Structure 1
Amino acid sequence: MKIGYFGTPKHALDLLKELVASKHEVVFLVTNPDKPKGRSREPVPSEIKEFAISHKIPVFQPLSLKDPVLQTELNAIDCDLHLVYAYGSIIPEEIYKNPKLGSINIHGSLLPKYRGASPVQTSLLNGDSIGGLTIQFLAKEVDSGNIILKKEFPLGINDTTGQVLDRITQEGKLALFALLDNSSQGFASEVQEHSLASFCKKIKPEDRILDWNKSAFENHNKIRALNPNPYAYTHFKEKRILILESYIPTDDIYNFKGNEKPGMLLLPNKKSLFVICGDKKMIGITKVQPEGKKPMSIIDFINGNKPLESEKFN
């Protein structure tokens, strides 16, 4: 089957590698424009672009898919199916209706729940215990297309977005190849229950800030939902510190005195660090990245920064 592929981040690359290694043919890649990086701010190609070029796959990086010249160029390519996985932009009807078998998308939730840009992050922010994926047809309204299949799986209390996306990629790959290998004439599907739809928004810069006045679970869920990108953060001694990993302690390791304030640090043994939250419960921090530094374990942070008990993350 000839497939046009739309995607950009790491997990989209992981799936593209599987497609290239299969019996199917990827006839083009549409991905985001190169982003400036480093001190020079020179545009740097993404890993998925470099991979496609190395395998002689034509690459398109439009600023907008509404460009009629681009639409004509893409639609002129002989293609059975468009596959979209984490592309990040709306694909116009002029493009998604062109392939013989249509255009399908791997979405990181059990639709119609969590339509939109951040389904995995939103499910973790909400503390859901069940997640999953949906393979669906593209439609005019975002994530509203007919459903080809759904697969659910449990979400652990410490699962991060990165870990869940890895699972979606693996489970999605298995489901996708079963479809591709047995659906040369098309895919059976069913209409979504639109009345049950819920929606999620893009993660904004202000969403990254940890609010220690909120509960321990809310802060822990934000930390894991924003791992690996763009990471939640707080401030310590007037410098930003990314909080990369946390957990909810199950043992009573501290006797509360009643005067603890949200954000206050606890260091019961100088090898672990806990933060008091607004519900008078605490979370343990295991990995951080101070401003201007590389990621480090909490032990290295304690040894290097000498935080004192009762100091605060702000």
Structure 2
Amino acid sequence: MKKELIERARRNPARIIFPEGDDKRIKQAIAEIVKLGIAHPVVFTTGGIDIKGVETINPGSEDIIKKYAQLYTHIRERKGVGFDSAVKLLTSNPVFTAALMVRDGFADAMIAGASHTTKDVAKAVIYCIGPREGKSVSSCFIIDTGNEKYGYKGKFIFADCGVIVEPTSEQLAEIAIDSGMLFQKIFSAPPYIAFLSYSTYGSAGGPSVERVRRAVEIVKGIQPDLMVDGELQADAAIVPEVAKRKCPDSFVAGRANVLIFPDLNSGNICYKLVDRLLDAIAIGPIFMGTLKPASDLSRGCEVEEVVLDAAVISVMTQFRDEEPISQKLDTNP
């Protein structure tokens, strides 16, 4: 996965803001990103960075704060945000400044989260970069398990693992379609999308199972050609032998490479277990449904993950303006 992503990113490297340039891991990653030629980093730093060809910005600059506080005030004026409170926010949290600079066209994308919480990064992305019209902002992880028996040569997308705590059926459907589109673009391979549950085809019941079933119906209604199925237990979704016993007529079961979790608890817990127990590569969370690309790093991220994150974001900017698969979902039953 690493080689393919790097080759594709090099074709048209994105201009990416890294607002946590004083983090040691980010500095190391920036050096590798420049060496590989997969992005043009713009780095926020108060102490400087000794890497040739890297543009640096002091996020505490009076001119920067003033300019983007005015923009934030304009964006959030209906929420009662005044200029003074905007200045206070940007002075204390450079991630918001970076997101505003992306919205303003100074850069193509943003990667943050090495030293900020997902809550902070998600708020900056949602408030400052903003969602596409009619979309909910969600997230996914690109996972390389290293076990080629499952998924697409061991590779998966897991969603949503970082933003929507308890998605509605409509949001689950949107997450699935956006994840499928991203999988197809990143891997140039067809997505097989499984909605996960503790139930397979009615083996159990409950409110979350009903939400998942409704989501499957929504996706099939608006994207009938998309390979999607559910509800499926995890083993039925990815293990061919189990799928043959539990759901032999499914085109998705046993070959799923896009896994849609019923809530944030299950998605986040699963990705962290897979990442650590399998020594997998986990890239993200990558935000979906936004006007421009952005990614939230785990605070436990490693240098290689930051580098691959930059490669993915560069690739995403290459197809950002293409017509999205999904349109605004009809929330009427």
Structure 3
Amino acid sequence: MLACKGQSPMKVIFAYRIGQKMMGGKAMRVDQLAALAKAHLSERYSFEVALAPKGARPHACRRFVNACKDAIVIFHKSAAANLGPEFRASLKRAAAGICVDHLDIVAGPFEPGFIDVHIAASYESERSLHRGLAALDPTPGTQVRHLRHHADPRLKAASAPRGSFWLGYFGLPDNVVLPPALAEQAIVPGYDGKGDVSAFIARLSEANFHICTRDPSPVLTRGILSSKPFTKGFNAAVVGANVLVNRQVHDAEYYLGADYPYFVDSTDAAVIGEGVARAAAEFGSARWNNASTRMADVARQIAPTEVTAELDKILRLF
């Protein structure tokens, strides 16, 4: 429902902890998501970003709890751990609803019933959270909801090269399997995931074939597998690049389809090298154009309107 005339929109607070302030995940899933939501959902809600203080700072914690009165609070990953059990209990009484956006970890566990909605940033994470919810929070009524990730809004749409094949990797060094011989041929800007990354973001447009090969994390929390959203694929889709990705990457087959032309079956160096060579040889061909069509469809699936529509469904639960 729209906010009635004379009635204030429901407040939504995206909360983070101080250690996340300069992290890329916080920039995208807190600051950027709040801005997207404000642009598309402001008729029903108001959106704020707030620091969740440490429990050792009781005055700051009380101010935070008071600011959250009758609001929906969405904690970024483990940010709620900062408050400590006493202030989490106070927040539970004050807020209209509490969500945790797990993103690429499994946050918690917290006190039973503290979380109303566990938000998954990927379909793989949604399935894992559903399977493991009883171990994480057995409270009746606790829900798991999917909120797809978005591409970085600073990217320039359809800006990748069109005339010839350009290979690139854009991300943290630990988040890729990239054979050294290919790294020497590729555009690989330095990146540490912190601070102002605008210059790095601009460089994603320099390549039209992005490496997205990685080994999925085996880390379990209470039996629940942590899962990363297909963000590199989403960013590539927006700039108009194709990707090389192994089938084990979470959600890649969901978004691209199992017959996407540039899937590889493993992260073996020879397999990755063959995949890149095949893509380079097929540049501009029907197979290449088929891959481009799939990537354009991915860009449509993670457009701001699609992301905020899912967020709206979550917020309507309260």
Report summary line: Working back from -10500 (helix-only ellipticity at 222 nm (-39500 (n - 2.57) for each DSSP H run of 4 or more, over all residues; to 500), computed), options 1, 2, 3, answer is structure 3
Query raised in the report: Between structures 1, 2, 3, where is FRET efficiency 1/(1 + (r/R0)^6) of positions 167 and 239 (r between Cβ atoms, R0 = 25 Å, to 0.05) highest?
Result: 3
Query - When distance in nm of label points 7 Å out along Cα→Cβ at positions 95 and 295 is computed for each of 1, 2, 3, the largest belongs to - result: 3
Query - Structure from which 23 was derived, relative contact order in percent (Cα under 8 Å, 6 or more apart), options 1, 2, 3 - result: 2
Query raised in the report: Taking Cα Rg over 2.2 N^0.38 Å, for residues 7-182 alone from the coordinates of each of 1, 2, 3, which one would give 1.04?
Result: 1
Report summary line: When mean count of other Cβ atoms within 10 Å over residues 159-166 is calculated for structures 1, 2, 3, the one with the largest value is 2
Report summary line: Computing distance in nm of label points 7 Å out along Cα→Cβ at positions 31 and 55 for each of 1, 2, 3, the value 2.9 comes from structure 3
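The numbers here are math on the coordinates, done by the rules we state, and not lab data. None of these values were measured; they are calculated from a predicted model. Cβ atoms are built from the backbone, for glycine too; each structure is taken alone.
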